[in-house]
Structure I
Amino acid sequence: MPILQRFLSKLKGLSKDQFWRNAGNLFSGAAIGQALPILIFPLLTRIYPKVMFDVYFIYSGIILLTKIIATLQYQFALLIPKKDSDARSLLVINGGISVLVSFFLTILIFSIAPWISQFIESKELIDWLYYIPLSTFFLGIFECFMYYLNRLKKYSLITYGRVSKGLILVITQTAFGLTGFTIDGLLYGLLLAQGISAALMVIFTIKSDPKCFVYTRGNIGDLLRKYKDMPLYNTLISFTNNLSNQLPVFMLTNFYGSGASGDFGMANKIVNTPMGMIANSVGQVYYKEINEIMHSKRDLRAFTNRLYRNMFRIGLSPFTVLIFAAPWIFSWLLSDEYVTTGYMTQLLVPFYFISFMNNPATGLLTMLNRQKAGALYQLALLAGRIIALGTGVYYFDNVLVTIGLFSGVSLLFNAYLYLYLIKLAGNPPRTYHG
């Protein structure tokens with residue numbers, strides 16, 4: 001009992017820390033915004049056929065990849081400049097890149113969709129591909145304006161934007177399903193939620209900084225060159241990371257059918273999404289904190305060690321419950337059709353846990369200009385996961401063994417990443433903070 005009491009007192013102590021209060025503010029919005037769609041899943045799984053969820057998760061996996069190139073990762077640079085004029089110029093750069101990327105994606109998809117249709121059996125998925133540029137644009141705008149609001153420390157406005165997105169998604173997807181749009185209702189609801197939430201972020205930014213679009217034209221080229229490592233390496237890092245995370249969706253679809261990929265997608269949605277919200281919310285505040293620590297020359301390693309300890313405390317209880325009770329939880333929450341999702345979750349939990357702890361600290365790679373090391377890590381992780389999935393498919397031909405190998409390789413790589421990040425925090429370079 002004394003151990004448990006000390007553990008609980010440590011968790012309560014987080015509420016007194018300004019860093020964790022800011023992270024909690026961001027998380028509250030993310031939690032409500034993401035919890036609403038998850039809570040409505042038991043209803044949606046009874047409105048929409050399971051095959052449409054399989055298509056929905058494949059589409060979601062694709063736009064997670066295109067989201068990476070929506071701004072070429074220049075949104076991370078918004079937190080770094082001391083001068084507000086530079087940050088405003090970077091905001092304009094981000095918006096312009098989002099427009100251009102979406103335009104080129106439109107041309108690309110309309111050019112290759114007829115060819116792709118020869119290899120994809122799902123007509124619904126082919127039809128949905130044409131909406132990828134629009135989703136990509138909305139996600140890019142949302143991201144860059146969210147990071148600008150983060151720079152301004154307008155955490156409550158970020159919260160409102162996320163809550164609005166979740167609420168709109170729940171209302172529209174439910175309404176479309178109940179009115180008979182059981183084929184495309186999930187997509188239409190998603191697009192409306194993405195579009196409205198992006199518009200809200202723009203409005204909130206203009207109200208917070210009426211001069212946000214005032215920029216110095218001569219700064220554009222200098223800023224593009226100064227932060228060139230972000231599109232060069234961050235885009236590669238994030239794209240490779242998301243591709244390797246979505247590998248099971250694409251490979252399971254090919255070898256075991258869309259039902260298997262749907263089970264993996266549902267596990268990701270129900271488990272990794274809420275825990276990812278916590279990690280991402282902490283990470284956004286941590287990005288800002290790294291900048292301030294480096295400028296004030298405080299102890300970054302000590303701060304990062306405290307971050308890891310607190311992330312462990314936060315994640316221990318939910319992940320412990322999942323590793324023992326996930327099949328029962330999914331069967332009860334959704335239906336007996338999803339019990340396999342629970343078994344997959346049990347296999348993924350060890351990897352999810354250490355990834356949850358690492359997530360906020362990966363901001364060190366960007367803020368300390370170690371994107372090249374991050375890119376090499378992600379490429380190695382991608383190769384390792386391909387080997388793991390290939391081994392599971394060709395040597396065992398069992399979907400759960402395949403997922404277990406994927407999780408095991410991911411766990412080992414994340415353990416290495418933890419050691420590297422702690423070492424980096426102990427001897428941080430000052431490329432951006434000299």
Structure II
Amino acid sequence: MKKNNFKLIILTLLISITSISCSKKEEDTNEKNDLTENNNPLVYTGETTNDRLTDNEERFYKDKIPNKELVATLNGNCNSLDSGILNNEIESLANEGGGVIRIPKGTYCLRDIILRSNIHLRIDPEAIIEPDLSGNIKNKNITIFVVGEDFYLENVSITNLDEDNTDKSTWFKSNIPNGEYGGVKLVEFGNVKNFKLSGVTLTDSFSKFSNIVLNLPASSKTDEISTKGIIKDVFMTNMHVGYGVIQMQTGRSILCKNINGEGGITMRVETGAAGTNMVNEKTVDDIVVRDIYINKGDAAMNFSPHRVDQGRVDVERVVATNSSHAVQIAAGFLDNNTNGVNNLGTFDSRSYVGDIIVTGGYGAQVKGKDYKYFSCDKRKELIEKCYNPDDESVTGSSISAVRDNASVNADCANGGDGGCYEIIIGRITKTNEDFELDDFFTYPSSDVKGCPKVKKPEEGN
């Protein structure tokens with residue numbers, strides 16, 4: 001009897017130990033499960049961090065421009081003399097210590113407007129700014145406002161009249177028509193400190209170049225870059241898939257806020273210009289992005305370091321609707337600049353992107369390199385479609401929330417696949433399931449294999 005009781009006790013202990021082991025195994029499995037919220041397939045909880053860059057505007061720009069104000073005496077009606085008139089008025093006021101120049105309602109065609117220190121251009125909501133396309137412009141690149149290209153500037157601002165008003169009806173207008181030009185930029189920032197651009201609505205014509213560019217100045221010195229600035233309250237439409245609203249090749253301590261684009265990529269932190277790739281010197285750091293939107297485009301946010309190990313970027317509140325992706329995270333690579341530094345670029349691992357909200361659907365600008373993520377039948381349809389007006393994309397469906405080829409999860413291998421790096425990815429919310437991929441992420445391994453080759457029809461067929 002005692003022997004049987006002893007056997008029973010041993011058997012009970014074994015069952016208990018086995019039960020405990022099974023429970024522990026299930027707990028481990030749950031811990032390693034994907035980061036979806038309560039197994040909700042539409043929410044990816046992501047990672048969190050307390051080490052974030054602050055976004056208070058006072059950290060980036062202080063208004064030091066004198067209150068003296070004059071009204072620009074422009075002709076309007078796209079008179080080619082207006083650029084010279086405005087440049088003279090800017091230079092004259094700058095020589096007097098600076099102040100505000102108000103541009104009244106009207107249509108003005110401008111080119112190479114050279115900003116100077118302590119100048120604030122305040123533009124009427126009924127003013128329309130267009131590029132001056134007079135003269136021989138064939139294949140030439142045009143910039144409307146030049147900020148710090150040939151000399152150092154500080155305390156510069158281009159805004160609407162009712163500055164800081166987020167109502168689009170109060171913003172000044174800009175229009176980029178079709179033309180034989182090479183490309184057009186609304187504003188290019190170079191060697192400038194303490195600057196602001198805000199309150200603009202722009203209608204593009206799928207032209208080349210992003211409309212707001214931060215680049216190296218004429219000196220090509222990497223220590224002469226845009227520093228301490230705000231770009232906010234911007235809406236642009238009809239954007240080329242290869243470009244977008246903002247392209248940041250350079251910048252230190254810059255806040256970009258409430259930036260909205262239709263088409264293209266709303267904000268590219270992409271350092272691929274030849275000048276930024278000659279040496280491995282950081283040209284981008286302490287970049288804060290808040291409230292960034294894309295509709296019927298490629299993506300809202302793009303990270304692409306090319307050949308340079310770049311600094312820290314902090315992005316929060318990304319909203320994408322009917323676009324290929326919300327965010328793109330590209331590995332560093334050796335681009336076509338044959339004289340560039342032999343390095344595979346990265347971003348600081350403390351960089352963050354989170355609070356991503358994506359709505360999938362039809363209307364995205366899909367580039368050829370992304371066809372591989374579609375089913376064979378849909379891929380064939382995309383290949384056989386006529387190009388959009390940008391001559392580079394076709395209209396298709398959303399793919400996923402984030403395209404990533406830089407991380408370990410993307411099976412990135414340094415050297416073989418490019419410059420691999422990790423950034424912190426926070427919460428992602430899908431508002432629907434209308435995506436080509438079920439996953440939140442598009443990786444190189446997400447491609448659909450086994451599809452027959454399809455040749456794109458000749459134009460006109």
Structure III
Amino acid sequence: MKIIKLNSKDIESAINKIRRRQEKDLRNIERKVDNILDDVRLRGDKSLFELSKKFDNFRLNKKNLFISSNEILNSEKLLSPKVKIAIKKAIKRVRDYQKKKLPKSYKYKDEFGNTLGWNVNPIERIGIYVPGGTASYPSSLIMTATLARVAGSKDLVIATPPSNSGINPTILYTANLLGIKEILQIGGAQAIGALAYGTKTIKSVHKIVGPGNIYVATAKKKVFGKVDIDMIAGPSEVLVLADSSAKIDYVAADMIAQAEHDVDASAICVTSSIKFAKSLLSEINIQSQLLPRRDIINKSLIRNGAVYVVKNLKECISFTNIFAPEHLEIFTINPDEISTKIVNAGSIFVGEGSAEAFGDYIAGPSHVLPTAGSAIFSSPLSSLDFIKYSSYTKMSKSGVKSLAKYVIDIAKEENLDGHANSVSIRVNQRARNGK
């Protein structure tokens with residue numbers, strides 16, 4: 001992990017270098033994903049059974065494709081009371097936060113008596129991908145399914161990679177708390193294909209959400225249009241904006257927490273103090289050696305970690321807004337003031353007590369966030385992503401009469417005489433009827 005000094009003119013090029021390093025040649029992966037999706041679409045369940053054996057060494061069949069209701073219910077017996085309490089608390093806090101964001105249908109009358117507005121309805125059937133791999137994440141289920149439930153989505157179906165030792169009981173327990181009965185033992189691109197296209201056994205969904213590896217992300221990108229998706233998520237990242245007042249052990253701990261996700265995760269600090277930067281590197285080295293996942297942490301920090309030293313806090317803010325991090329922590333003397341100047345970040349954690357881990361598990365906002373600089377144009381997953389709007393228009397007699405001429409003039413300018421006629425016929429009909 002390096003300390004890199006930057007002049008103001010070099011900030012943008014340094015960030016572009018980071019983003020280029022994160023880019024991958026996906027052509028080979030895309031070909032593989034295309035083949036998998038085509039196979040699932042054409043051969044359905046049979047394809048899923050074969051791919052499960054090939055990629056997961058798991059003998060999938062019609063009997064074990066879905067987790068049984070007994071296994072879901074029995075999961076509660078396998079968890080400690082403190083874990084069950086924590087999961088319930090997390091669900092409640094996420095639910096409370098997301099309810100506050102949810103809009104309602106609305107109608108109003110304009111000056112001509114026309115009734116205008118919009119109807120809000122939930123997306124009915126949601127597919128949720130829950131990763132397996134080096135770590136299994138029930139928190140990912142909390143941060144997606146709870147939002148869908150708040151929005152009113154009726155049917156939720158989980159896809160999670162199979163294991164010969166069984167599905168993580170915390171995932172099954174969480175699913176049961178959220179009223180989810182359909183849990184598929186399928187992982188990877190084939191799971192995304194099954195959710196998008198459906199099979200004889202699996203009913204297709206309307207939207208797919210949840211993080212996954214590069215094959216899952218690529219598959220989601222490929223099926224977009226057939227179904228909706230949340231986002232194309234890349235490796236997780238944190239940027240810590242710190243001045244010399246920041247507690248070095250806190251900053252080190254939070255960067256390490258990010259690095260332990262996987263070797264592609266990115267943990268970066270930007271500061272105006274070279275002394276702080278040097279002390280931080282030393283503290284990271286000490287803390288990282290004490291953790292079980294230290295090999296992953298060290299590889300991640302060597303590949304993707306750095307401490308950038310700039311001239312002042314103004315340049316720290318500039319760096320942050322160009323970088324557009326997934327997670328941003330602000331550890332400065334005046335963190336609230338600094339936060340008002342941040343316009344590009346997925347989730348902002350303000351002040352020394354606000355460890356990013358609170359956002360991962362319990363704070364309330366979803367931890368499904370835009371990565372790889374996409375916070376410049378996109379937002380965290382929320383209950384808003386599980387609803388859709390229908391605009392509502394009911395024209396009054398006065399509205400037809402008063403606004404028809406504008407429609408006719410614009411339609412004729414566009415050489416769409418049929419459009420013009422569809423309005424003029426209503427005006428003329430009313431005139432003939434003396435109305």
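We did not get these values from a lab; they are worked out from the coordinates using the rules stated. The structure displayed is predicted, hence computed values, not measured ones. Cβ atoms are built from the backbone, for glycine too; each structure is taken alone.
Given a value of 5.4 for distance in nm of label points 7 Å out along Cα→Cβ at positions 51 and 219, point me to the structure among I, II, III it was derived from.
I
Thinking of I, II, III, which structure, once helix-only ellipticity at 222 nm (-39500 (n - 2.57) for each DSSP H run of 4 or more, over all residues; to 500) is computed, gives back -27000? Working shown, then result.
Working: I: -27000; II: -4000; III: -14500.
Of the structures listed, the value fits I.
If we compute FRET efficiency 1/(1 + (r/R0)^6) of positions 371 and 395 (r between Cβ atoms, R0 = 35 Å, to 0.05) for structures I, II, III, which one ends up with the highest value? Let's see the in-between values first.
Working: I: 0.50; II: 1.00; III: 0.20.
Comparing I, II, III by FRET efficiency 1/(1 + (r/R0)^6) of positions 371 and 395 (r between Cβ atoms, R0 = 35 Å, to 0.05), the maximum is at II.
Given a value of 28, 20, 8 for semi-axes √(5λ) of the Cα gyration tensor in Å, for residues 323-378 alone, calculated from one of I, II, III, which structure does it belong to? Spell out each step's value before the answer.
Values: I: 35, 10, 9; II: 28, 20, 8; III: 17, 16, 8.
Computing semi-axes √(5λ) of the Cα gyration tensor in Å, for residues 323-378 alone on every structure in I, II, III gives 28, 20, 8 only for II.
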